[in-house]
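What follows is a group of structures, each given as structure tokens.
What follows draws every value from the coordinates through simple rules; no lab data is involved. Here the structure is a predicted model, which is why all the values come from computation and not from measurement. Cβ atoms are built from the backbone, for glycine too; each structure is taken alone.
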Structure I
Amino acid sequence: MSKRIKDQKEISDDKLTGSFLNKFEITALNPMQREAYKTIQLKSDVILLSPTGTGKTLAFLLPLIEPLDVNCTEIQILILVPSRELAQQIEQVIRKMGSGFKVNAVYGGRAGSLDKIDLKHRPAILIGTPGRIADRIRRDKFSLEHINTLVLDEFDKSLEIGFEKEMAEIVEALPNVKQRILTSATSDAKIPEFVGLQKPVCINYLQEGISQLTIKTIFSPEKDKLKTLKKALAFIGNQPGIIFCNFKDALERVSDFLTENHIHHECFHGGMEQIDRERALVKFRNGTNQLLLATDLAARGLDIPEIKFILHYHLPLRNKEFTHRNGRTARMNRNGIAYILHFKEEELPDFIQEIAPESLNIEDQQIATLPSPVKWLTLYITGGRRDKISKGDVVGLFIKQGQIQKDQLGVIEIKQNCTYAGVHAEIAEVLIAKTNNSKLKNKKVRISLI
């Protein structure tokens, strides 16, 4: 743990709650967020290490947004991230804060023409993957002189997947960076010299809350573990969770098996189109499906709350990936469990044996039923933030014109060009019939199931 900062004026949680925190249903910052807030306010370079799901995004955003110059019409903060999903997540968090400052995210798989439209009027905060940010700097030649804060979120992941060259190019192009903030959920990554850290303060909370995670091994009597997977899911019951596979081909085989056995799930891997990955996460978040079948792409950097369990259909090769996967559960002072599905005649890797997880024998147990189909479906609406559509507009349309009850409407997610809404399955078709081709704000929208 880093040396705690003392003899400083305490943060006024009342002030923060009144402005930003109440929008996230948070009454006070957690210890990591409080320390990060105070340290970042001092304009020090900061290395923030904390497990996935502990609120690192809010920890660095709060102290950075408050002192932004309202009169500046150029980019002031640049945030580099390893994936489009993390870029979208941070953009959503900033918009939810309602700071009044323009924010945009750019990333691969998104049309360059959309980037040009968004960046015509410069955002105060620009978020993006290193490849796309470097490309935009080369093409658009917008001013970089006002960028005084650089955030490398999940910096080790960006380096791991091969963005070092682009990151170095970007850092070199920034003439006036005064503060650098690096975040990670692991402590074993080497920080490249090109980052240019100046006497950084390290805030390390990686050991906090580890005891909340329980790890158990389920041994399979056969090398092909599909039958044991089915029994494991019946044993676990109706809970939201992620099943991790190492490779896309294996994931697709598991997906086919789950589909054959009427076990509802969504897939998430790097071979999917961006829109399909986005929809998979939307349906997982709103409860349309409670199981996400994923590769390590889903191990970190995604906004997936309330995960009750992780199941390792395949174990990763390294302890680092194992830790990141498990970080999706047991988050923010909640308990969670990670199951390891393993052929009984194979030896567990050393990093698992060191943990000495509890063994479960589910073969002889009486297991009731497989997880039942969920009660939610997801509607797609052809209008979003760009059309000035708000959640209140959608709620009003569905309740007044669609004549549904409030408890029949679930999570609503407003995107730039579209909206997703979770609704009770039994009223979905009738609701579409009553509201399709209606007007939201000044836009006529089509509504359909996805």
Structure II
Amino acid sequence: MLMPNGVMARNGGRWGIAALVAIVLLGLGLRVGEAWDGRAPVFDATAYAAIARNLDEGHGFTVGAGATQPSSDYSPGLPLFVAGIYKVTGGVHERLARLVLALLGTLAVVFTYLIARGLVQPRVLGSPEGDKGRGVADGEPVPGRAVIAALIAALVVAIYPATIEYTGMLMTEPLAATLLAGAMVGIFWAGNGGAPLWRWTVPGLTLGALALVRPEYLAIGFLLVVLVLLRERLWEDWKRALLIAAVVVLGIVVVVAPWTARNAFALHRFVSVSTGGGQVLYSGTYLPSDGNPEKVGAGVVAEHPELFGPHAVENLRLEQILARLAESKYPGMEPDEALSKMGKAQLRDDIEHHTGEYVGFIAKKIGRIWSHGPRAVMREPVWEALHWVLLGLGLLGLALLAYYRRWEALMIGAVFLAITAISALLVASPRRVLVLIPLLSACAGAAIAWIAAPRRAKGQSVL
């Protein structure tokens, strides 16, 4: 099948299209193989699988008997989607669900390529058209180095081992990475000057779906709305800027509101997406853990031996330990609400009376999430090296974008900073950064294009 000349020109001709197809097929093959074979699930994956099964069997949104924490602590997006697959296919077919998620996870490779290619398209500095985020015109060739940099960025996402391993179980990270990258593609596409208003429904709906999969992105989605509003106000009148922001907000609300309404009836209180905030706040402000959430349980047991038996650490999960602590402090109160009160008090104490220690605590938590990827495979020398190279190039690329592409840098940088801040305040898990790998790889592609750029005329951007 012949492709339009514009598509060929923007993707490096036949060789560029062929390379992109090969990279996408590589990423798809790795994910499908992992999804087909499956992998021993981590605790959260087991819970998501149980909720999806119970939904399909008519038992509602519940982990089932023997659950160690409320089902409402789990984000609903993934189990609802998997349950939908079960309904369509007439039964619980977890392998099939994993295969569908593998297909969706592969879209992150394509989205990474599109973002990276857009970031490294040439333009003249200071031109209004360039500052509004427009790249080359349709049909105009994109330089080979830009396409190569975008292909490298896509290849990193295609082979990143931690993402692939999570495809072998029902986990939110691969799907969330695709949704985040897709939302950013939608924002840049809709933000192309003069684009019709309806385009903004795409990032709105995608950000809503992302919030159901990873609840912390609900706040980040609204942060992006504010940035879009401010950016559009610079180039359009207030009326259009407000309309654009309203369309994005409406997209988010349309997706999230039904679940929020369900929570109001099921939980008898306002819960936008999921509970569990109290637990992660308490864990994330517990100084004796030294920034490692896996040490919180043992620390609490050691501090309150009267509440636990001699083998509590071996026999109880963290949520059970914290629930017992919450009950002792605030009898009769919902554990999550009690832990929220305790976490806020603990945070104030950390800041007021242990300021120096808390600063070091925050630094360790930030280092924990960014220094390596999740899963043991990321500790292997070759993959650890890949992660560090990716991190270094990604930060360099973001710095370059802050000079050459301020709009794109602001949007991507805001997401990076928001996730870093959330991890610094709450539980510091490298899994949060896994969702950012497509954006980080796209920024690394921008750095590669800059490094490979020939000497250029004054006033010309390398990006």
Legend entry - For relative contact order in percent (Cα under 8 Å, 6 or more apart) computed as 15, the structure of I, II it came from: I
Legend entry - Which entry (I, II) yields the derived value 6.2 for distance in nm of label points 7 Å out along Cα→Cβ at positions 21 and 357: II
Inset, instruction - Given a value of 39, 25, 23 for semi-axes √(5λ) of the Cα gyration tensor in Å, point me to the structure among I, II it was derived from. - result: II
Legend entry - At a computed 13.5 (mean projected area of the Cα convex hull in nm², for residues 253-436 alone), which of I, II: I
Inset, instruction - Identify the structure, out of I, II, from whose coordinates helix-only ellipticity at 222 nm (-39500 (n - 2.57) for each DSSP H run of 4 or more, over all residues; to 500) was calculated to give -9000. - result: I
